[in-house]
Structure 1
Amino acid sequence: MKVALLQHTPDPERTVALAARLCYSPAGIDELQTRLSTADITSFLEKIMSLGHQSVLEHASFTFGIDGISRTTSHQLVRHRIASFSQQSQRYVSHRERFAAVTPPTIGERPELLARFEAQLQELHRTYAEMVEAGIPAEDARYILPNATQTNIIMTMNARELLHFFGLRCCERAQWEIRAMAVEMLRLVKRVAPTIFHGAGPGCVTGRCPEGSMTCGKAAEVRERFRAMRM
């Protein structure tokens, strides 16, 4: 898996702070821009974040390029509806060579099951290739491809939705692959918007674990890990 931050709103924290300041000031936008210092941006963002005034975060957006995730994970990802997605098509991109696939670690560490897993993937590709060679459209032959098939996707989310996304997908109870992806996304956005994403991560980072009886039981460990996250 490879995750890259392709683009983002220029100076996202200044943009958000300006929008928030506008809500409480009689001054015009040009005047507010002139008066807004770096210190003001940080202190004002900290204040609006503590108050839960998150609508202004929607003015900052972030676009990620994500390579090599499984269709299992992309299916989970697109359930986050306040986002834009462009995904590699299995209708127009056929697999002349054997399709790349993601192997879960729990399978990879079991040699006898890994061998069977790989054999199944090889057989599925053989059948897929035979169907395409026989004139079956790739859009129909793809029905045989497994959830393990790798895909690439470009995704854009605003900062408010990213905070919600991180709260769900950085959690220990999220599936391992989307969790690894979410943690890397968080690491990338912290570099360009450290104040906005200061307390980002699973719910237990800033409060009690929201999972109730389904908790992983490692809240203190998880909290420390995210607070010490390197950018």
Structure 2
Amino acid sequence: MELKNQFDPDLRKIIKNQKKAVIIPVGSIEQHGAHLPISTDSDIVTEIAKKIADRCDFLLLPTISYGVSFEHAPLFNLSIKGSTLQKMIFEICASLSKNGIRTIFIINGHYSNQKFLQHLPSLVKRQTRGKTRVFVFSYWHFMSQRFDHAGFVETSLMRAISNKVNMKRAKRGLITDVLPKRKVALLNKLASKSFTKVAKSGVLGDPTRATRRDGNRILTEIVRNLAKTCQTCLTEKNRKLHH
């Protein structure tokens, strides 16, 4: 149920009587190679959040499409400071709490947003004196496939949910599957500061093998696992607040 489409009297009644949880999807606007649109992160997390909201009967907020993507320069990125992202979502959560919302799930769709979102559960808990709980989850933690950037996973997901993929322009990027874990960790650390120093093309992984079928399979796995975790959060008082 999309919150933006509700009418005030109905929405207040829903919140009071049904005590629904809320989902806030958070994405980014940044380069995703030559074959995926710059809205990729936001598009994927929006679709995941919609499916979870439908499955779990949660209220879905509009996606926050701007994230922390400075590391993709000089390739295109439309970024905000991490402190800005944190403050904005904190204030949204505080406002939701004042309107009677007691459980908020923040679903993250961009890697560099994580460290700025992870403190929100404790901040909101303190602000609301424990009345409202916040859970922060990054969707790629709920799939068995190794994550990438504009590679097999993201391209497959986009092929499953969008008609904006240009496979004719898809090219193989940096492949890390054969590298030692220590090397991969060093590359990830470097990429978090300057992505193009790791992958000049802006692609990490191989998008050329991506299919709509694979995308639907990965999407189904993510939604199933994440929805199950969200439902568990509603019944377990002491569950860890960040994944």
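Which structure, out of 1, 2, was Rg/Rh (Cα atoms, Kirkwood Rh) derived from, given a value of 0.98?
Working: 1: 1.08; 2: 0.98.
Only structure 2 yields this read-out.
For FRET efficiency 1/(1 + (r/R0)^6) of positions 15 and 119 (r between Cβ atoms, R0 = 35 Å, to 0.05), find whichever of 1, 2 sits highest and give me its label. Could you put the intermediate results ahead of the total?
Details: 1: 0.10; 2: 0.85.
By FRET efficiency 1/(1 + (r/R0)^6) of positions 15 and 119 (r between Cβ atoms, R0 = 35 Å, to 0.05), the leading structure of 1, 2 is 2.
For distance in nm of label points 7 Å out along Cα→Cβ at positions 23 and 135, the highest value in the series 1, 2 is held by structure 1. Source structure of the calculated read-out (mean count of other Cβ atoms within 10 Å over residues 31-38, 11.9) within 1, 2: 1. Comparison across structures 1, 2 (criterion: relative contact order in percent (Cα under 8 Å, 6 or more apart)) gives the highest value for 1.
Here the criterion is distance in nm of label points 7 Å out along Cα→Cβ at positions 71 and 87, and among 1, 2 the highest value is seen for 2.
As an exercise: mean count of other Cβ atoms within 10 Å over residues 103-110, calculated from one structure in 1, 2, equals 11.9. Which structure is it? Please list the in-between numbers first.
Numbers: 1: 11.9; 2: 25.1.
Structure 1 accounts for this read-out.
For the read-out semi-axes √(5λ) of the Cα gyration tensor in Å, for residues 7-94 alone, a value of 30, 16, 8 was computed from one structure; give its label from 1, 2.
Working: 1: 37, 14, 11; 2: 30, 16, 8.
That value comes from structure 2.
Any idea which of 1, 2 comes out highest on mean count of other Cβ atoms within 10 Å over residues 79-86?
Numbers: 1: 12.2; 2: 16.2.
Greatest value across 1, 2: structure 2.
We did not get these values from a lab; they are worked out from the coordinates using the rules stated. These numbers were taken from a predicted model, which means no experiment stands behind them. Cβ atoms are built from the backbone, for glycine too; each structure is taken alone.
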